[in-house]
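Visitor: What follows are several structures.
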Structure I
Amino acid sequence: MKISIDRKELIELLEKQIGSLFKISITEKNLISKNLKKVLLRTEYCFSKSKNRYFKKNKKTFFDPFHSDQYSIFLYYFSNTIYNTYKEKQKKLASKIYYLNKSLNGFDLLYSVKMPKIFFPNHAVGSVMGHAKYGDYFSFSQNCTVGNNKDVYPKIGKNVQMLSGSKILGNCIVGNNVIFSANSYVKDINVPSNTIVFGQFPNNKFKNLKK
């Protein structure tokens, strides 16, 4: 994967950004350097599946840390990698990177949320992604919410798109190839595959979506 700046600059950028909000220790700096390669591999795989022209350069996968959507994915993978690898021992570092992502990119995606290997925030300011089960090629736009109702979270299939202001809450099983139209809202209902969702719960309407 080609990166618009070299890896040393990328590490320095991340350390400086974290340091502007919190104290960053020598141990934490060492962990950032140690885990960068692993995080970039996760980032590269995700980016390689995107059809967005900004994720490619000269037909090769491309990462620009100054592209907000790209950087938000990278920061999520970093916080999630630290959390999964070190658990409670380095939870503070995972939290710092999570807060940095929230501060810079304006949406809430905690390090412990299990996002799929391929997902795409698209100008996702104001969105909150909770501890649901997500399928590959999940994408969401601004002011979207995936959350619980009575501690039950949705299960979301592959290739699901959430357009601006849409919400999926509670005990929902969402099939594959589903589009949630702008400002649509579902709660505790199942959504079949190959569907466009309109309207607000409990008055939702489903329209068949051609594959």
Structure II
Amino acid sequence: MGNKILFSRKLTPLNKERVDYLIKNISEYKYLKESNILEIGIGNGRFGFLLKGQFKHYYGIDIDEEYLKIAKKSVSKGSKITYKLGSAEKIPFKRKFDIIFFAHSWYLMKDFNKVISEQNKFLESDGLLVILEPSINGKWANPKLNNSSPNFDQVLFERTKRKLNEAREFILNQKYFKVLKHPKNQEDKFSLYILKKVI
């Protein structure tokens, strides 16, 4: 795996809290058991594993073949999970989704306009775009971003903070979607944005 960061797929207290928070908030707008969800940037399949069984079908894509291989290993036979190689700018499915979900991956996008235009094409007319971003002062999987770590990298931390701010500004000011929910500030424990497609 080299330098790949593997996110915990165990139902740790933090993961349980995160999953419960997601389910509670998304359920305000969608009945999950009848919803097909697409996760963009699945990594090693953490959220597909933690949220399996909550949705009608869980789809996911990642640009990294190594991550994809690891994620597919966690998919049991008969489970309603489908993973493919793909990117936020070029979704490899020939269907629309009720929910498109970015889990700690939106701020990493290079061209927000291109990405949001693609998401708009693949969402049902009443679809939701759900974006869960890291909290800047939260616990990061990458030790270089944790200021209590001996490997803390101040330059990388400031660059990441800048990216998170740019991502937030774009989300709040774009014209494709109506923002239904957003964090009050980036110090919130969970930075969750829920947006509804504008027809």
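Bear in mind these aren't lab numbers, they're just calculated from the coordinates by the rules spelled out. Remember, it's a predicted structure, so these values are computed and weren't measured experimentally. Cβ atoms are built from the backbone, for glycine too; each structure is taken alone.
Visitor: Out of I, II, choose the structure whose coordinates give distance in nm of label points 7 Å out along Cα→Cβ at positions 8 and 184 equal to 5.0 when calculated.
Guide: Numbers: I: 5.0; II: 2.7.
So the calculation was done on I.
Visitor: Right, next: For distance in nm of label points 7 Å out along Cα→Cβ at positions 24 and 168, which structure out of I, II has the highest calculated value?
Guide: Going through I, II one by one, distance in nm of label points 7 Å out along Cα→Cβ at positions 24 and 168 peaks for structure I.
Visitor: Still on this structure, please answer the following. The value 2.7 for distance in nm of label points 7 Å out along Cα→Cβ at positions 96 and 128 was derived from one model only; which of I, II is it? Write out the running numbers ahead of the final one.
Guide: Details: I: 2.7; II: 1.8.
So the calculation was done on I.
Visitor: Another question, then. Identify the structure, out of I, II, from whose coordinates mean projected area of the Cα convex hull in nm² was calculated to give 11.0. Don't jump to the answer; show the numbers that get you there.
Guide: Values: I: 11.7; II: 11.0.
Structure II accounts for this read-out.
Visitor: Further, regarding this structure: Compute relative contact order in percent (Cα under 8 Å, 6 or more apart) for each of I, II and report the one that scores greatest. Don't skip to the answer; put the middle values down first.
Guide: Values: I: 11; II: 17.
Looking at the calculated values, the largest one is II.
Visitor: Who wins on FRET efficiency 1/(1 + (r/R0)^6) of positions 16 and 176 (r between Cβ atoms, R0 = 30 Å, to 0.05) among I, II, i.e. which is largest?
Guide: Working: I: 0.15; II: 0.40.
Greatest value across I, II: structure II.
Visitor: Can you tell which of I, II yields -11500 when helix-only ellipticity at 222 nm (-39500 (n - 2.57) for each DSSP H run of 4 or more, over all residues; to 500) is derived from it? Show your work: numbers first, answer last.
Guide: Numbers: I: -11500; II: -9500.
Attributed to the structure labelled I.
Visitor: Which structure, out of I, II, was semi-axes √(5λ) of the Cα gyration tensor in Å, for residues 32-135 alone calculated from, if the result is 19, 16, 12? Numbers along the way, then the final one.
Guide: Numbers: I: 21, 16, 13; II: 19, 16, 12.
Clearly, the read-out refers to II.
Visitor: Using the calculated result 3.2 for distance in nm of label points 7 Å out along Cα→Cβ at positions 120 and 152, pick out the matching structure from I, II. Kindly include the intermediate steps, with their values, before the conclusion.
Guide: Values: I: 3.2; II: 4.1.
Value 3.2 for distance in nm of label points 7 Å out along Cα→Cβ at positions 120 and 152 corresponds to I out of I, II.
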